[in-house]
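Bear in mind that the values in this text are calculations on the coordinates, not laboratory data. For clarity, every value in this text was computed on a predicted model and none was experimentally measured. Cβ atoms are built from the backbone, for glycine too; each structure is taken alone.
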Structure 1
Amino acid sequence: MESAEAKAYLKYVRISPRKVKIVLDLIRNKPVDYAMAVLKHTPKAACEHLEKLLKSAMANAENNHNMDVSKLYVAHCSVSQGPILKRMRPRAQGRGFRIDKKTSHISLVLKETKD
């Protein structure tokens, strides 16, 4: 059961991948209890989504793979860009200004430590 890993995905999240990457760098290769504490106390918009995703991955590990939650760590986490919602904002003299509302696809993989 050494190669067992629990995965969770969050797709089409209405937040820029650049903002998510900052928070993912804080929790990469950290134990899940530490990662959860960081997400609870970091004042970033992405933390709310990532906390929910981490809880989902922990539940997958416990229920689907029979892994010990106390030994889990964040083995791999990444974010990629989803589709961009293109909107128009009226500007002076009848012009239009395009606003890109970016979305993200976030993946999280948990593994057990080899203790």
Structure 2
Amino acid sequence: MSNCIFCKIANKEIPSQFIYEDDIMIIIKDINPQAKLHYLAIPKAHYDNIVDLSNRAPETLNHMFNVIAKEKDNLGLQNGMRVITNLGEDGCQSVPHIHIHLLGGEKLSEKMG
């Protein structure tokens, strides 16, 4: 999508420091962190949300979670993390391109929201 910020970041049209990159996905730091460590795992191809990705490219979704599991220690998330994806207006999805939030680096609140 030509006006999608995450597509532009993945295509290197908007500068960003990639913490991880392969042919399928990137991991970047969130610019508005909600925890000591807050990353976004983003597929390079555009999918609107988790349902769209799951329906159209389940192998990409599987790959993303395999990378998250493999890279957790390198990201400083060895003691655990919260994994979140937002869906739709009620789920507060602010960018219509699937991205998976990885939060950790500290004891997180048991309260959600």
Structure 3
Amino acid sequence: MEARATLRYARISPRKVKVVLDLIRNQPVDKAMAILKFTPKAACEYLVKLLKSAMANAEMNHNMNVSKLYVAECYVGDGPTLKRIRPKDHGRAHRILKRTSHITLVLREQED
């Protein structure tokens, strides 16, 4: 039994999210929440909401015990890239790539 939560089209680079996901992988949810609250990274804001959503899904939809949950899987994929133009010298234009992410968290209950 597993509970899943997905955030799509998050306006943050997947590279920045991967750093934080590595910190919470295979951690109990209470420890993962503490790590996210005290880590000064922009991705933590997205991941706190996503972890709360996954915990609510586990409790409401699957009748799982929240105190036994842990982060079984967490991964990020590329979303669509927004292409923007920045004016440069001598009338040239340089491309700015604003990347987006699709983030997935999977929670499972620990077996005793």
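With distance in nm of label points 7 Å out along Cα→Cβ at positions 19 and 75 computed per structure, which member of 1, 2, 3 shows the largest figure?
Top value of distance in nm of label points 7 Å out along Cα→Cβ at positions 19 and 75, among 1, 2, 3, belongs to structure 1.
If distance in nm of label points 7 Å out along Cα→Cβ at positions 51 and 91 comes out at 5.3 when worked out from the coordinates, which of 1, 2, 3 was used?
Comparing all candidates, it corresponds to 3.
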